[in-house]
Structure 1
Amino acid sequence: MWKGWRRWRGCARWVPAESCLFTHLLGDPLSRVRHSPSFLMLVAESSGEIVGVVRGCVKTATCGRKPSRSSSGAKNCTPVYTKLAYLLGLRVSPSHRRRGIGLNLVQRMEDWFRAKGAEYAYMATDPTNSASLCLFTHRCRYTQFRTPSILVQPVFAHRLPLGRRADLFSLPPSDAEALYRRRFSTIEFFPRDIDAVLRNPLNLATILAVPRGWNWPGSVDRFLTEPPESWAVLSVWNCKDVFRLEVRGAGRVRQGLARLSRAVDRAFPFMRLPSVPDIFRPFGLYLLYGMGGDGPQAAEMVRMLCRHAHNMARESRECRVVATEVAPEDPSDEAYPTGVDCLAPRICGA
């Protein structure tokens, strides 16, 4: 059966017709769900050949908040947790489509979700993928509830300037966990096992930006008791060791212009021209998550943190893209670098 997996490792994802974005799972079909507390992959087989596949995972995350009082009588909010199931990577061989295989895989995965105690299930798909939207919204009765923006920043050949108005501190996992739990635990989809996320080897760093000259007080409690006027935080997840992406089907003109931009940037590095990295071969990416902050200069500090993450990615030859996901109502949306590409997947849940 696993001989057939070879053909699925680079199965194209749904993107515009002129090009295809392929996902290389680096020989591990469970790479995208392996780091979840509970995960499963189901395959559909016909005559010894794999004709369909789907993956799923279950995790505990915040779904709301409720008011409470501390021992001192102060009012605050505590998170309300629930078990969420995430369904991803649904693929059916073109020769076996319209036979109910995709629906059967989804239903079997949902049965496993229920057995694990999940109360909600959700999935994300490209808005142009009408077949996927029809399957989940019509036949499986999922409803669309989010349309986030995925911002993509190419990794240029030169470093981006950080400026001198803020200092950056790398937080150890214990301090990063305390900061996230104290300030962000009531935000929707906040993972209850944030400690495991931050201690995972794929989490490269959690970086805190503060005004220049401000000294770290030694603990998160002291930091939040007497915070600086403005601050921002960001974490970087290494996706390039989990999977690689590749753009296929792009025209020769587009590929030639990309090569030309890199050649000009190498010839005239002092001009600091934004060259297009080679995304027409397998490439890795860094994912920025856990972004937040406070104060009038928080947006500028988030922008600085994004530049720092870009410079981190530049040190890895395989990493050619930095990406993050932003909610439509996110007030820090304006803080991200200008000129980035934007994708808008649809998230549906049941």
Structure 2
Amino acid sequence: MCGVDTGRTVDEKPAPKRPRTRTRTRTRGKVLAVAAVLTALLTAFPGLVPDTAGNPGSLLETFRPWTGSAVPVLLLLALLRRSRLAAAATLLPVAVWLGLFGPALLAGAGDGDRNGGEGRGDGRPGALTVVQHNASDENPDPAGTARALAEAGPDLIALQELLPGALPAYRRALAADYPHHAVVGTVGLWSKHPLSGTRPVDIRPEGLGADWNRGMRTVARTPHGPVAVYVAHLPSVRITPADGFASDRRDESAAALGRAVAAEELDRVVLLGDLNGVAGDRALAPLTSRLRPAHEAAGRGFGLTFPAAFPVVRIDQIMVRGLTPVRAWTLPATGSDHLPVAARLAP
């Protein structure tokens, strides 16, 4: 018999299998790259997320600037995985975020600019300075809060969460400089100019009692003509595991307020309120489609207002029609859990 030479010795071992580490790294790099692209898409187009159960779309719009916080995490993971693809993809959400929010940050001093005298002396004849503040029903120093707001020198001061026990303190502190005021339920307006035609605005959601009064409308008789002023406090929202972003009552109240503004006959309108929502939240479209948010037009930085100790959202709003915002800013903290906001409005 003839033997067959196989070309291998008996002791020769098969070639070792290629390690899977590199393959796994590439796979994980692709996952991180997809996550970076998704972050960029959600930042640029939050409307892609529908408001299904739990209102995830509104939730994303509320915290939209904070999507940028995903970038350091993605970059760190890319470096740990040594993935050039993932690191390069991280540049996309960076570019989107800077494109959206960079101009606001570069426009001025940003959120730290809380100079109460900023609204004075801009040289605009007839300009109106307004202040909006949820004064808090747990404010330990109503009089001090009133004096702090008056130091900004506004023509109008709108307040929410006014309790009967605190009203005398606000009235006494503001009486000298603001001889005209009106209060409806838990919202009120103090003015240097005469007020007339004050009435409640029904923004009460279904299921709440008749004692829930958080909306009012009045007319400020300024030297340059009448201005319809709305003061409102929309219902709070909650984030819970069971309900998600629970905002149904807030949304219903916003729609009612939007209808009231749409029916307003005066050309010049100012809305001052704790709307418990950011201007970019689709639920506030009944208002933002008819009114111009002052901070978006003339603000600096993000203008965050809540919570006062470490603000993460701007839910206190000044919106206008028939007036031009020339400056918008936040004021120093008071005894409230909200920061006050101010705006200078030109006719």
Computed 50 for percent of Cα pairs over 22 Å apart, for residues 103-294 alone - originating structure among 1, 2: 2
Computed -6500 for helix-only ellipticity at 222 nm (-39500 (n - 2.57) for each DSSP H run of 4 or more, over all residues; to 500) - originating structure among 1, 2: 1
Ranking 1, 2 by volume of the Cα convex hull per residue in Å³, the structure that comes out highest: 2
Among 1, 2, which structure scores highest (criterion: relative contact order in percent (Cα under 8 Å, 6 or more apart)): 1
Ranking 1, 2 by FRET efficiency 1/(1 + (r/R0)^6) of positions 39 and 255 (r between Cβ atoms, R0 = 35 Å, to 0.05), the structure that comes out highest: 2
Structure from which 0.20 was derived, FRET efficiency 1/(1 + (r/R0)^6) of positions 79 and 319 (r between Cβ atoms, R0 = 35 Å, to 0.05), options 1, 2: 2
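Every number in this text was worked out from the coordinates using simple rules, so none of it is lab data. In this text, all values refer to a predicted model and were calculated from it rather than measured experimentally. Cβ atoms are built from the backbone, for glycine too; each structure is taken alone.
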